[in-house]
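Next up: the structures, one after another.
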Structure I
Amino acid sequence: MIEAKSVSKFFPVVNDKGIAEGLTAVLNVSIRIPDGRIVSLLGPSGCGKSTFLEILAGLQAPTDGTIHIDGRLVLEPLPATRREQIAYRRRYRFISPLANGVFRDRPKHDIAMIFQDYAVFPWMTALQNVVFALNLRNAERRGAEKLKKRQVEEKALYYLQKTGIAASAHKYPSQLSGGMRQRLALARAISVEPKIILMDEPFAAVDALTREKLQDELLRLWEQTESGGIPITIIMVTHDVQEAVYLSDEVIVFSPSPGTIRNRIPVTVKRPRARTDAESLEIQDRILAMFQYDINQEADYSI
């Protein structure tokens, strides 16, 4: 279970005149996402979707509010006032360097993240990229759970096979197409068998046909984890309304900046879905109508 409570994110900025101002990217967002769901975050550019996703991943601390995963805090808000700073120092003054060394590199949550720009290592082959991720996870294991080198490579090849790029295992990312690089990023993410996958515009940089193939591949892999009794939760940022409706159990629509939850739309169309299902098209039309309303409101305000 992922639970966000009143999450806000404020960035200090300096304007053209050199005067300090502020930008509120996310404002008072509260949601609960059960395990095993696919949820899309949809909204106009600059509405805080990616910022919120990074807060879920623990890559940014919220200014206010909290994120809990399975009841455990991801990151607490950073101290903003002098009183909060003093309380923060008091709370952690007894943590020793030894304790920091023990806990520093141990992940608190079982999360994998896929970025829009693939974020694969260009100096490693496809196989080495997946092996690298598996070795990081393997370092956390103890005793009999620890995989041998041969087992790590076999597992890496298995996930490259599942994503359809095993034949390119010894190629470097520069030798792969955009769609294949994104398959590699997907293989690396699922190889560590996380409970949660966070995706930031994962298919935006590929052509329309490859995009649809990757969407279907993602659903196939997700359904396999469901049948194996280990449901993966997927949260994806996208600008594509059709993609959101086709993939998701629920679409969360963000308002224009500052990003707040404008609406939550359940997608109850049975799987496997067709992109042209009447019910899916109706949901898409509802979402597009919201976007058009927001665009018109912003235009009226600017006048």
Structure II
Amino acid sequence: MLLEQAVSRLKQRLADNTDIDLDFNLDVFDGENTEASTVLAAANTLPFMSERRLVVLRNAEKMNADALGQIADYAADPNPDTTLVLVAAKMAKNLRVYKAIDKLGGAAEYKAPFKKDYPRTVVELFAARGRTIGLDGAETLVRAVGYNLQRLSVEIEKVIAFVGDRTTLSREDVEQVMSTTAPTSIFDFLDAVGGRDCRVSLRLLSDLLGEGESIFGIHAMSVRHVRNLLSIRAILDRPDGIRSPDGLAREVGLIPWQARNLIRQAERFSTSELVDALRGAAASEARMKSSSDGRLAFERWLISVCT
């Protein structure tokens, strides 16, 4: 997805800085089923009523060595009126084609961000589309969609379509769009459990099961969440008094915005309540495996945690 963003930005840069009509001067090929001669023929074609042409070759790494060698030869004397872009998931730097492109200053590597950086990446994706959104709104989108840049990009377009011409977006805008377009999130369910909201927890549990989630998978995620709450609660109770999200995040290996949520939730429980919740989870798992109605056993545990 980062490569797609790079191509998209290149198109915009060409459109901003040159007189280019991409309706008539854009060719896109796939290296898995395209001959090098076809790509080079397009690259050597003069632009039509435009200053430049753009030729994009996706999956370039799937071309054989001979085809990539032909492209390397072209790079030694490229058509000055064409921008040829090779998009690859990976490409060895010792290949002749890579060296030829790098010599021209055209090699660029795009890596997926670390999980903790996804909210800022979402802010940047909105900014690239001329919109401004705060970190809280970006975090809300990441929580709803997950760490998938392609899905995030699609949902960003939905949010932008929802707000129309407005350039400054809020968390409420994201929440409103997500409530109508996104599937039920396990993280919303876990937040409801941590918030001791029994009614919402049971409703979201029903939604998750209706969407095909496994009751045992939900149980495992719930146990993990309670363990995280217990870890946070234990740190909050320590004499050193670490209470900042950044400090707690480093202590338990979480992202700061996740720590903020866990702090709010952990403060609703005592340590003994969370210990009892973990013991109850072990007992409920045994009942779930031996019962014909595992959901009922889990719901009873869920109610005990919330109340």
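Worth a mention:
- Answer label among I, II for the case where relative contact order in percent (Cα under 8 Å, 6 or more apart), calculated from the coordinates, equals 11: II
- Which of I, II yields 0.55 [FRET efficiency 1/(1 + (r/R0)^6) of positions 126 and 142 (r between Cβ atoms, R0 = 30 Å, to 0.05), calculated]: I
- Source structure (of I, II) for FRET efficiency 1/(1 + (r/R0)^6) of positions 262 and 286 (r between Cβ atoms, R0 = 30 Å, to 0.05), computed value 1.00: I
- Looking across I, II, the calculation of percent of Cα pairs over 23 Å apart that yields 62 traces back to I.
- Calculating FRET efficiency 1/(1 + (r/R0)^6) of positions 110 and 222 (r between Cβ atoms, R0 = 35 Å, to 0.05) for structures I, II picks out I as the one with the greatest value.
- Origin of the value 13.2, where mean projected area of the Cα convex hull in nm², for residues 30-189 alone was derived from one of I, II: I
- helix-only ellipticity at 222 nm (-39500 (n - 2.57) for each DSSP H run of 4 or more, over all residues; to 500) derived as -12500 - corresponding label from I, II: I
Readers should treat all values here as calculations from the given coordinates under stated rules, not as data from a laboratory. Source: prediction; values computed, not measured. Cβ atoms are built from the backbone, for glycine too; each structure is taken alone.
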